[in-house]
Structure I
Amino acid sequence: MSHHIPPKYARAQALCIFYNKGRILVYEATDSVKNETFYRPLGGGIHFQEKGAEAAKREILEELGEETEDIRYLGTLENIYMYDGEPGHEIVMIFDGKLKNEVLYSQDRIKTIEGPKSGYAVWKNIDDFPENKQILYPDGLTELLQNHFE
């Protein structure tokens, strides 16, 4: 029984930041092989013939059940990584946006419909991330945020 191994290639991703009063909305996740806890903004894969900004909005709707507005392109990052012992490679478009439902900005954590095992997205202060005090992926995102929001 031979099972098909999919080809390895870089994946196109769109993530949205939701910067608010020095904080951003992120998932907390763990890498069991590195024994590392890290944070990553919400978003996901860009479908064929879908614009990055549209992918970001769709993914937030799927993950939070919430509408996004004022989507603004911040930059693109390339992330070559190991996760749970598996190699990965992604080209990540980073957007800033606003959640239409302003109540979410005052909640410490927001229940997710789909996404990480924890079932929540949390607001984290971006000052937690420089010098890798706490880890933010994709690589280069901390610097990108400092350039845009400091």
Structure II
Amino acid sequence: MENLEIKIDDWKEQIEEAYTFEVNWNINFHSKIWEMSINAFDKPREVQVVIDSNEKLFISVGSPGFVSFDGQESQLVGMKLPLKDWIHTHPFGNAYFSGTDLKTISMWERYLDKATVLGNNEEMSIFFRVGPNGEHFQEYSQFVWVGDEEE
């Protein structure tokens, strides 16, 4: 990864605290991830947060247009499948699933309950469901943030 300048040293801790202590965790937690993606580094960068089945967070940062755990694999020790949510930001624009995102999702879908992308004041999620007869389907949702509230 290119040189990374960190402007907010405790950026990961702030994300973890928002997840652990916020009553309305979804909006506040997601907005904290977005805030760190935009403000914690030398420039806006993609941040990803994976929530495993034990509610443990695995967090990494990438470039302005791509994030992975490459070079940060030690942070994955202890991750328990299935994953509750794979959250990542698109600091360059709106919340949508890019081709790269969809490829990642297709590889992990069997181990993933939900995938969420955060963009400029909005989020989009895909929920992975199994029907009563074992059929697999996806359910999409999209929210636009207005301040700290959903629209």
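Bear in mind that the values in this text are calculations on the coordinates, not laboratory data. Just so it is clear, the structure is predicted and the values come from calculations on it, not from any experiment. Cβ atoms are built from the backbone, for glycine too; each structure is taken alone.
Key figures for this structure:
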| quantity | calculated |
| --- | --- |
| helix-only ellipticity at 222 nm (-39500 (n - 2.57) for each DSSP H run of 4 or more, over all residues; to 500) from the coordinates reads -7500; which among I, II | II |
| Which entry (I, II) yields the derived value 89 for volume of the Cα convex hull per residue in Å³, for residues 12-75 alone | II |
| Comparison of I, II by relative contact order in percent (Cα under 8 Å, 6 or more apart) - largest value held by | I |
| For distance in nm of label points 7 Å out along Cα→Cβ at positions 68 and 132 computed as 4.3, the structure of I, II it came from | II |
